[in-house]
Structure I
Amino acid sequence: MSTPKRILVAGGTGLIGKKLVERLRELGHEVRILSRNADPSKNIFGWSPSKKQIDLNAFENIEVLINLVGEGIADKRWTKKRKKALIDSRVDTTSFLASQLDNMPQLKHYISASGINCYGYDQYDKKHKESDPFGHDYLSHVVKQWEYAADKFSTRVKVAKIRTSVVLAKEGGALATIAKTIDNYVGAPLGSGKQWMPWISMHDMVEVYVHTIEKELDGAYNALSGSVTNAVFTKTLAKTLNKPLWLPKVPSFVMKLILGEMASVVLDGLQADNGKLISTGFSYTHNELEEALTDIYAE
């Protein structure tokens with residue numbers, strides 16, 4: 001455990017944010033949260049990035065700034081307006097925080113959420129390293145702009161970019177959505193079922209951020225325990241939930257009809273290498289999917 005730090009978390013009321021704030025406080029850090037709904041009694045400070053408004057008290061003496069803000073990639077169909085919101089919610093909020101650097105004279109470390117879906121989907125068997133170039137699809141474009149905005153902090157402080165895979169939590173996200181279909185006996189592999197799904201348990205996701213703070217990491221890091229195919233993921237989850245899978249695979253064209261361009265989120269996949277993070281001394285608690293799911297649903 002490193003010396004307790006003063007940490008500000010933007011997006012600290014979200015799925016990952018809540019767990020991370022809880023863990024950091026448990027470790028003895030002083031943690032503040034930036035939220036649109038202020039509650040000073042709980043160390044939650046108000047801000048509105050779109051209006052360029054913020055309670056400057058949030059910045060007092062902070063040493064670490066963690067930014068988890070971003071509209072959910074798969075929450076709504078990708079209309080032109082939605083695609084703009086996905087980028088703006090990441091890039092504009094990051095740029096606004098960077099514009100406040102003069103109000104954070106003690107800041108030493110900026111840590112940004114990022115996406116592992118930044119390498120493109122055209123190399124099925126390749127395990128992408130952080131040094132690989134960005135892809136040319138829409139999600140790669142989102143992550144590229146997001147990380148470039150994060151690098152505005154690099155003139156003053158260390159910048160870590162955590163390229164996040166599918167985070168497994170029964171409270172929300174992809175796992176909760178897929179589990180619901182299986183519970184209702186309508187779960188099935190999507191498309192070919194052969195597309196890769198890089199994944200990480202919520203426990204390990206939180207510990208990646210803790211490790212990043214304690215080791216004062218700089219640069220981009222792939223955050224994933226491993227990758228399995230969509231078919232393997234679906235079958236393993238059904239086994240964990242003790243539910244049968246009796247429907248055939250959902251054809252790709254059906255997913256495209258339902259989701260439009262957003263179907264790429266579930267129909268395209270990639271693998272990535274986690275060796276860079278491991279080389280810094282990080283070790284995953286959950287390395288096998290079945291073990292991770294068993295632990296998650298035993299809680």
Structure II
Amino acid sequence: MNTATQLNTDGTASPMSAMIRLARPYQWLKNTLVGAALVFSQRLFDPRDVALTAIAFVAFCALSSATYVLNDIVDREADRLDPEKCDRPIAHGDLTVAQATRMAFVLGLIAVILSIALGKQFAGIALLYVGLQVAYSLWAKRHVVIDVIAVAMGFVLRAFAGGVAIHVEVSPWLVFITFVLALFLVLARRRHELIALGDSATAHRGALSQYSVRLVDQMISIVAGATLVSYMIYTASAEVEAKLGTPYLYLTVPFVAFGILRYLYLIDERNEGGDPAKLLLQDRPLLFAVALWILTDIALLYF
């Protein structure tokens with residue numbers, strides 16, 4: 001367990017510390033995807049749209065944390081068998097199921113209030129996201145291929161939500177690239193689970209019994225290539241050039257290529273990729289590439 005966690009005399013974490021860990025705030029990095037529409041619609045410096053995007057971000061942070069709680073309640077027995085997840089608050093005994101349920105209710109209530117404030121369309125997408133997460137926790141994660149597609153669709157809904165929040169049309173390019181990139185990240189996680197858990201992989205997640213490292217590697221090769229090629233086509237598209245007003249978006253391709261290849265290196269040579277958010281924050285070359293990609297996009301789109 002993290003040494004920074006406050007422990008009670010019986011070795012369990014304090015309720016507040018456990019709740020923070022259960023919410024997984026580091027995973028909120030994924031919800032920054034709601035800002036993609038803001039950046040690529042060239043409204044980054046519009047105070048109203050920035051505020052709406054910020055509210056959408058907070059709403060999805062509350063939503064995603066609530067679904068993490070639900071998932072940990074459902075998976076508490078399997079998590080106790082996982083060397084990387086056995087210290088999660090519910091599996092470890094830091095929080096009871098009743099306490100976790102109350103926490104999920106409060107987070108869900110915050111998300112509902114913010115979603116309604118952003119309008120019916122945003123609330124509809126938020127409801128779809130919740131439905132998808134419930135379906136994943138209770139059914140989809142036990143079925144091969146369906147499990148990774150379900151997770152990837154969660155990222156697509158984040159991208160759509162960002163556009164709906166500021167009332168701009170979400171580009172099909174954004175949807176497609178988000179989908180294949182998310183597939184890449186989820187498959188990398190499945191690969192890590194297969195290797196890290198070994199013979200106990202099936203007990204942790206039923207769908208893992210139908211995967212093999214060789215099969216997952218083939219899938220990763222396909223979606224990694226699709227991600228890079230689709231982004232290349234996007235940046236060179238005459239339609240995109242006319243819409244965004246810059247013919248130089250292709251200059252960001254090297255950062256995307258490096259990011260994908262670096263991630264492939266990390267999951268293959270270092271057996272990382274179990275948690276994309278942590279990996280991005282911990283691997284400086286990868287973080288540097290993403291930061292340069294974002295800054296270059298902003299420079300080309302706004303200056």
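List of remarks:
- The greatest value of mean count of other Cβ atoms within 10 Å over residues 14-21 among structures I, II is that of I.
- Here helix-only ellipticity at 222 nm (-39500 (n - 2.57) for each DSSP H run of 4 or more, over all residues; to 500) was derived from just one of the structures I, II, and that gives -10500; the source is I.
- Structure responsible for 44, 32, 18, with Cα extents along the principal axes in Å, for residues 62-165 alone calculated and labels I, II on offer: I
Every number in this text was worked out from the coordinates using simple rules, so none of it is lab data. Remember, predicted model here, so these are calculated numbers, not experimental data. Cβ atoms are built from the backbone, for glycine too; each structure is taken alone.
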